[in-house]
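Read-outs throughout are calculated quantities, based only on the coordinates presented, and are distinct from any laboratory measurement. The shown structure was predicted, so the numbers you read here are calculated from the model rather than taken from an experiment. Cβ atoms are built from the backbone, for glycine too; each structure is taken alone.
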Structure 1
Amino acid sequence: MGITLPTTKQWVENCAADGEFMLAARYWNGGLTLVIGDQEHTLPVSAGMPDASATPQDGVIKLKADAGVWEKILAPVPERFHNDIMANVMQGKGISRDADPVVFGQYFAAAARAIELLRAPIDAGEAMPHDLQPEGTYGAPVGRYVQLELGGAKHRIYFEEAGSGIPVLLQHTAGCHSSQWRHLFETPEITDRFRLIAYDLPYHGKSLPPVEEQWWDEQYLLRGEFLRSIPLTLSRVLELDRPIFVGCSVGGLLALDLAHKHPDDFRAVISLEGALEIPGKLEHNTELWHPQVNNEYKARLMDALMSPTSPKRYRKETSYVYSCGWPPVFLGDLNYYLEDYDLTAVAGEIDTNRVGVHILSAEYDCSGTAELGQAAHQAIAGSSFQEMKNVGHFPMSENPKAFLQYFLPILDRIAAA
């Protein structure tokens, strides 16, 4: 076996000295067991403290795989779908999980960090220049609210904008908000020619629930008709002339949905992590809204979708934004992502002579995979496709420098057309 693991004592000491692990492991009674072939390696945890002398009974998360799988997971820079245990599980790459679902949700962040500590550390990466400006420097975007009639009710929608020229609507991912696009606002190569408008969906970020509805009486579930109406209504109210629509994840699916159903309202759509259909069922994700599992699980789960080579400072920022959302909203958004949306039978109807279609898929995305993006491209005649290397599901926020190398040429192409 080509895996060299520390002793239990060393693993315990490394975890106890790591602030990220200790915060995630608070109150944990149990531990983590890695089954590598026929060998077991256990990290005991007692009352939130790694303890080599403890004998865990309940609360143990057990992960089993053969040695070849663990070699890939513990590589200094793991390959796609082996960069995180949940990425591996989601793609069926060899790990089996034995744990109480609630305990797993509660302590997944600690378990994932304990495994990261078995690898050589990866550099945190450089900060973007606009994040290092001197005190008193103002950011480019200006935010405000606009009243929209959506689904028969008045919604107070928050949006930020910067730049001038061709309008661009920016749609965030599930359970998130418009801060994901903040790096684009600070890029003069974009704002000198394009008017960027990033909005928060209702119930997300600074957009508030409608005061006319008793929204607290029923489960929030995002549906396609309502979702499609938001960029259409916002574009009409702001008097935009056939804007470009850019969306990621849920927004990436929405981009293709709009190209199919409203091609004359947009000059082009850019679908990040888009697909014709996303495999999965909403019912398999109920721990995302379990009363005993907090938003920390959502936040750490996002790391599974990101590239280990993206700067850690921006990966953690991306995860942080997920931890700030209204608890039901991420699972509710997945209703559109996993259940409501499906263009498999109709993608060939999209007319790219009426609306440009551009698909960008990330190498490390284990949800909207590059294979799914490629399939969408092949089904939509006249579309463009490119795989973005060394980034994951949130390219614009987890690794903005790398993302701009792929995004700017598409904007140039649309502007030239």
Structure 2
Amino acid sequence: MNERVTAESVRADVRAWVRAHWDPAMTLVQWRTALLDAGWAVPSWPERWFGKGLPAWADDVVRREIAACGAVSSVPSGLAGPTILEQGPDSTRERFLRPMLTGEEVWCQLFSEPSAGSDLAGLTTTAVLDGDEWVLNGQKVWNTSAHHADLGMLVARTNWDAPKHQGITYFVLPMHQPGVEVRPLRQMNFHSSFNEVFLTDARIPRDWVVGAVNQGWSAALATLAHERRFGVAVTVDRHPVDPGPAAEQAAAEAGETLKVYSWYPQRAGRADLAVPHARSAGLAGDPVVRQEIARLLSLQRVSQWTAERAKSNRALGRPPGPEGSIGKLAISHVARQAARVHSRLGGAHSMLAGTDPHAPLDGLLAEILMSVPAQSIAGGTDEIQRNILGEKALGLPKEPDPGKDLPYREARNR
């Protein structure tokens, strides 16, 4: 890597390249393929894997500059991309990274199970090798986008005679096959973003493995670290894009994605609406309300500082650290405090939803209050984040686990 690379030099390089190559008459896949071949889709990745070997901060700089030029930005690599890049093997990188980055293959995550959520290593979905294929049986749950995904990141147990955290393998599951049944889950806030996935003799090619067989726990931890680090926020560049097939297809793709995440701002508590809500309710001068809002905005500002620290670490190319768990906990505190403020402002009317003329915030408040509890659960519960910080960051003793070194076949019944 050239140590003299600067953000401005990167902007100038990508700007010149876009002006020479952008054609709005291209299809979205054609444009993304051109970006990929030129190394501008994921510039921080190694040159061998479609990048330019630039610093980690270059990804955001390049994405914004492409959008500022009136072109379509590159597709995010999600959680599967960095996990496969880090864990390999090369055969998996060669098969999956390119179509992922062109958007030709859509991914979902298949980790949690009905009896293995926070204790993910307690999963019981099984994978048995049958010739050149793995045969999978079990159930996954809380799977975002499984209803339209082509491939799934899946962890399954491949050795019951190894301890719980061993004998797990990280697979890539083809979603479109008879052995995979996807059922939507209806949430209490009336959205349906998640699914449950039933696997009945589903099949995976033998070499569709991330990392190594029976060593999938480290790959799963890599995915979870990126999930805490980047969160699940969905952003859309606001720059106008030259009209044409690429722009139309990108807009349709973004619209489909945003449907799934449309309630996520409510899950975060909508702190941005606290002051307008207080004014509309005529309580902006109430000293108790003002104190609660001040507490909310203080928590939010501290959370933003934590996010900036994590962003700075990423720009320096550092691996995910404790700031991911700290940030996750901070966002939970912000969401709960926002819900407390909105409840105080709305009173009993906070329970009104829909088109009721007395519903605060035109019914949005009820959705906020029903969505906020999910913030403390999704992506690893608050309790799990505290355990991670206690054990990994503070060096506290781990919780007792008498079955830790036993074969999981025996330990799961203790």
log10 I(q)/I(0) by the Debye sum over Cα atoms at q = 0.11 Å⁻¹ gets -0.83 when computed on, of labels 1, 2, structure 1
For FRET efficiency 1/(1 + (r/R0)^6) of positions 106 and 394 (r between Cβ atoms, R0 = 41 Å, to 0.05), structure among 1, 2 ranking highest is 1
Once mean count of other Cβ atoms within 10 Å over residues 170-177 is calculated for every structure in 1, 2, which label goes with the largest value? 1
To test your reading of the models, identify which of 1, 2 gives -13000 for helix-only ellipticity at 222 nm (-39500 (n - 2.57) for each DSSP H run of 4 or more, over all residues; to 500) when calculated. 2
Source structure (of 1, 2) for distance in nm of label points 7 Å out along Cα→Cβ at positions 98 and 330, computed value 4.1: 2
Starting from the value 1.43: which structure in 1, 2 was Cα Rg over 2.2 N^0.38 Å, for residues 26-217 alone calculated from? 1
Winner on mean count of other Cβ atoms within 10 Å over residues 242-249 once structures 1, 2 are ranked, highest first: 1
1, 2: which one has mean count of other Cβ atoms within 10 Å over residues 146-153, as calculated, at 20.4? 2
